[in-house]
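The data blocks that follow each hold one structure.
What follows draws every value from the coordinates through simple rules; no lab data is involved. Computed from a predicted structure; not experimentally measured. Cβ atoms are built from the backbone, for glycine too; each structure is taken alone.
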Structure 1
Amino acid sequence: MDYIRDYAMYASIFGMFSFCWFGWAQENPRPSWRIYLGIASGVALLLCLTGVYLSVTNWHAASALSETTAFSTYLITVYIEFAIAGIGAFVLMRRKLKNYVAPWIAFIVGIHFIGLKSVFDDSSLYILAALLVAVSILSLYISPRLQVANSAITGIGAGIVLFAFALLGLIRFLSV
């Protein structure tokens, strides 16, 4: 079943988090990247707002989260993700490993999409999970070579991946 409201929410939520990751990438990138990161953030925000509009104007449409079990599973998955990500970030900062917080968060966010596949009955979330996990790992190798913070590479990679999935949500919404 196509859940038109979920596709609009994909555009909204993935667009918002793309905006956030492009923002986090601005922590310590190469100075010449800042203008492009700012533009990417702005475009991601516009995609997010488009998704918000479409979600609100189609609120009556079907959603996987209309089912009580699916909504409960969704909430549990998100709460567990926040707890694990927060505890890990706290431990990393206490150990003076702040540079690893962004890859850690991207890794946990990626993993949580595996659990959400069954909630939304959407196999593309496996691809999203794999890409975010790959970004988190690759950033650990690319960032030192480019002499930028891990957050720069993680933010750019996660921002691009989430933007692509926000755009995919919009395309899926428009094609239903």
Structure 2
Amino acid sequence: MENLSELKFAVVDVETSGGAGDENRITEIGIALLDGVEQVGEFHSLVDPGVPITPFVQNLTGITDEMVRGAPQFQALAEEIAELLDGRIFVAHNVMFDSKIMRTEMKRCCIAFDPPRLCTVKLSRKVFPGHVSYSLHNLTEALGLPDFNHHRAMADTLACAEILKLAYNKVGPEKILKEVKNLSKPKKARIIVSNS
């Protein structure tokens, strides 16, 4: 990892179709790129999951089958997304969910993806102890951050990024780095070459 004062993050949120197991596909993705606490880029897209969105998820997110019809499928976005995330710490609120979904989608596109990860739920429990709830909505409210459009990818991403910035400014990059998992793994997304 380079100079601690220049930690590079990709804050990510995905909304999904809500299916079971591998049938759970991405319907929307939001990414905010941060160099330290400075946002240097963002990416947002609805995604055609190729499967129906469950009624529960449609009600939760407001994303309907009609909305994603005509949107790019993940395969059309995969290389651009991999490039954006390359060399950055993958940050999400409940990071295991978002990173697992992303890894599965990338694998379908023959891209190996296993980045260093930072969970803002776990980070917040350490940096901002004592809150009753660490859900994204309740935490942003408790920290005095602006309200946002819950369960939409870009809004959730930007809310998560604000939490990361507050934590970063409070404890500094060295303590943030101690909360990053998977640092020793290869950080570069790479194309999987099949011998068959």
Structure 3
Amino acid sequence: MTDLIAETALGYLKPVQIGPWILTEPAPEPIHAILPYPGQLAPASEAMEAATGLALPAPGRSAQSPDLQLLWAGREHVFALGALPDGAVPETLAATVEISDGWARLRLSGPGIEDVLARGTPLDLRAQVFPPHATARTEWHHMAVLLTRLPSAIEIWVMRSYAETAVAHLRKDMTQLAARHQLTPR
């Protein structure tokens, strides 16, 4: 039998550096959607906290431990990235679905990453408004995305079928902004 190897949506995109910004694709990790049933959000959160030490995050927030990251992904919808223990949330409280193959994650780092992303979204992504552990479902270049602030980067989550389009937009935005910075002294 053939051993299959998990591969990212972009086949391990090599880091792209344009101006002071670096675009990478993180290594693949398991991704699960956790969808509490109506009226079961609080018990599902308590079960998750008992199993992992992390409660389901509040809207617009994320929570992290060394092995697991939980991201608010919409109304009563959480993404679990990493090692989710079997039965962390009982099936009587929530649907838990493995969705690793459906999403692509891109990580943008460097000074002024908010300016790069602002070219495609109406959100205010400045660190004082969108601090570490903040998440938002929004539109970016006419694509539905999930943005997550890390301490030194922002992750852009897109449906896997949009991964190459997202990279093309990021390259274009990084190039245009880098050119603009060369023309206007700071």
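Suppose you compute mean count of other Cβ atoms within 10 Å over residues 14-21 for every structure in 1, 2, 3: which one lands on 15.5? Please list the in-between numbers first.
Working: 1: 23.9; 2: 18.0; 3: 15.5.
That value comes from structure 3.
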If semi-axes √(5λ) of the Cα gyration tensor in Å, for residues 38-101 alone comes out at 24, 15, 11 when worked out from the coordinates, which of 1, 2, 3 was used?
-> 2
Given a value of -11500 for helix-only ellipticity at 222 nm (-39500 (n - 2.57) for each DSSP H run of 4 or more, over all residues; to 500), point me to the structure among 1, 2, 3 it was derived from.
-> 2
